[in-house]
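Take a look at the structures listed below.
Since every read-out is calculated from the coordinates, none of them should be taken as a lab result. Owing to the predicted nature of the structure, the values given are computational and were not obtained by experimental measurement. Cβ atoms are built from the backbone, for glycine too; each structure is taken alone.
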Structure 1
């Protein structure tokens, strides 16, 4: 790595450390590092969950941008997050219907989406989220082609439409649920890191994100070559079919992990890769590593911000804060893309 890349990675790493310290010190009485071991654990697991979700979305954004050769791609903007969210809501509702006669069932969905997510719940809802995210990606990709070439702006428009349809379908499923569970789904769809999330879910999600981030680093050279064009990539021995299949599946898995742990959260996969590229340049190995750190830092900081103040209805959903940050960045990138055409 050159000096510029080293400084950038050090900077985002320092940002992550500051965000974690902020999150560990934020409580009901202002900033103060806890003395109670139980409080340490509760805040620690939530900080770890936010870091996993942020890293998953950021690396998923890098992979989608490389796969689609579209700097505006991210899991939320092209429908992957909404598709995963719809699939999770449907799967959870089907579980509710199957076990409807059991005692205490009314709180079962609330427990799973509320963050407890034991290994079995994570596996079942995670599989549903994976199917939903990959299905949405495939649909958007198919509908965005013009004469065999994916048009970047068309892809965004199609992605927005798919997201709206999936969101409306999720609201419909939500309306079929008991009031308690419907409220949980409503808040979950806005993006949230639950206080009740368990270490098992964080460990499973973190393991998947770690493996796929390593895959992204290993494929960094191939992604660099693919960015130059198909002919250039083939000339240096890159198997584009294999590369695209791996990036497609990996981005779907990363989106599924993030959605299961915290619901659909927007703009992290768009903002973080671009921030790292501005500092470190376009080399994908460094961008993947930097995006892991930047995504984790952004989500942990946003979660700390959520915990720092309350409103009359409780806490502001974490997805609201990321949208307020990412929305203007997206508009800037979109206008720049349109002017460059």
Structure 2
């Protein structure tokens, strides 16, 4: 039997990322949709004509038409809406950022436990093709012990929508941070202990950041740098450095540089001779995640299997994001 599903927020994300999967995935049946914008609601209704329409989510909380709610609204509303659905006994999927602060994350976790509900932060890039392949190569020991990870997303282009406004929790840190910070977390697989960061507003209107750069130090001392800006499109997306080589990734193209050293050090030379073996790989799969597969995993979670990440892991992501904001806003090192 298909999972009766409600979609809260019928804007661009709902139309471009979620609807194409929900329209064809046999595990889901969209039975209710909600948006305060009636034009957006009517447009979404054309894709799901059998779904009941709502303009105020409060009026649908106690409905028996659905069991699972997908929250795709403005970032600053996520926590309040999620809490209301959880208190109504509904399982929820929350788009990024699932929470802005650790206090919000804690309230969501606590309310889900109290009401015996499932809550899932939407993290589509967690198992992106780049992350999966990087973890595989690192595990094989091809570049030795990793000491530095650089993850960046760069593009050219301006925005002029709500994502440019702090009042809506807009900005590129809240928008892209949950994707690329989380991927770096996934790769290093250990807690972050300190954060130093900067944010800027370069070309976008509004008052929110359109670039950020951050340096995170993990528990064992791995240096993790995560950057995003809309002023460049040339820099690599990943540079992963180990004591025996480096991996570079740009889009779906990966290059592995494996370094071999001479048998013995020679103190009489300026620098020892090394040999570099280069391997080029074109990544298979989607670097930002396969949404159909993700929804299959979501269906399995709703039927009792563990979610792809724990809520403690998701809370730590929120803690890191919050610390990046704090560090940039106050120009200081933040210890976690």
| For which of the structures 1, 2 does the calculation of mean count of other Cβ atoms within 10 Å over residues 130-137 return 24.1? | 1
| note | Value 17 of relative contact order in percent (Cα under 8 Å, 6 or more apart) was derived from the coordinates of, among 1, 2, structure 2
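In terms of Cα Rg over 2.2 N^0.38 Å, which of structures 1, 2 is highest?
That would be structure 2.
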| Structure (1, 2) behind the derived value -9000 of helix-only ellipticity at 222 nm (-39500 (n - 2.57) for each DSSP H run of 4 or more, over all residues; to 500) | 2
